[in-house]
1. Taking relative contact order in percent (Cα under 8 Å, 6 or more apart) as the quantity of interest, name the structure among I, II where it is greatest.
2. Have a look at I, II and say which one yields 3.2 for distance in nm of label points 7 Å out along Cα→Cβ at positions 66 and 82, as calculated.
3. Hey, Rg and Dmax of the Cα atoms in Å derived from one of I, II reads 21.5, 58; which structure?
4. Assign the value 1.7, calculated as distance in nm of label points 7 Å out along Cα→Cβ at positions 50 and 74, to the correct structure from I, II.
5. A value of 2.7 was derived for distance in nm of label points 7 Å out along Cα→Cβ at positions 26 and 122; which structure in I, II was it taken from?
Structure I
Amino acid sequence: MSIQRHGITIGIERMNSDFFLTLKLSGKLSHEDYDKVTPMLDSALMDVKQPHVKALVDLTDLQGWELRAAWDDFKLGLKHGTQFLKIAIYGNNNWLEMAAKIGSWFVSGEARYFDNEAAALAWLKEGQSNR
């Protein structure tokens, strides 16, 4: 029996009033994956009153979501969408570009798809604030 790895790896850095968030989603995500990561995100972003979050979302190893996990992802986006300046979605599947466009409807900032991690990071660093 092979072990199916899946989950969400999260990194959060704070620079003055700005946050830099990295998320790596891998395997086929479950509701339990979101149960673990949502409280960490909620806690980290609790005091963000204006959009000051830039995020790199790495989907290169994502295989999909269970139905309930997809709903969890949608709810998480609605809850924190107004806190984001930029979201760079990095992946290797054409459908992710469309997902980035749809996702931008639910966030106050910009969301873009990249098939190159260096280009995604460069875009996130554009207009870097020195607050």
Structure II
Amino acid sequence: MQQLTRYYDALLEEKPFQEQVDYDRVFELVEIATSFHRDNLIDHALNFKLIQFYIIKKGDIFYLELNFVKESKTVQVEISYQEIDFSLLSENITEPPRLLLDWLGACNRDEQEGLIEIRQQILTFHSPMQ
């Protein structure tokens, strides 16, 4: 919320896109997070919309759930997805750099393998990431 208020302050100071934005109108600041500190739930001088989000699995189906905190309203939308076997996509991924392997030396074997697997997933997600 603090970061959002800083952005809002900068927006009002710079006033970009003045031809498209009426800066005399009241702005609604939308914050989306998995949780909020209790201090975020008190009334503020600014107009905040707080939305909690969750990913929920029911059986084999995943849902995005949005909880509009102040409105006591919840929306749930099914997430379509396809399982990806990242090992089939990782042919062009280079070996981890020596520095990364040195840093991983402080981790146990399971943690090392998990982090290397996450690296593979990130690098295979989109080719420019490589």
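Just so you know, all these numbers are worked out from the coordinates, no wet-lab data involved. Not measured: the values here are computed from a predicted model. Cβ atoms are built from the backbone, for glycine too; each structure is taken alone.
1. I
2. I
3. Going label by label, the one that fits is II.
4. Answer by label: II.
5. Working: I: 2.7; II: 4.2.
The read-out was computed on structure I.
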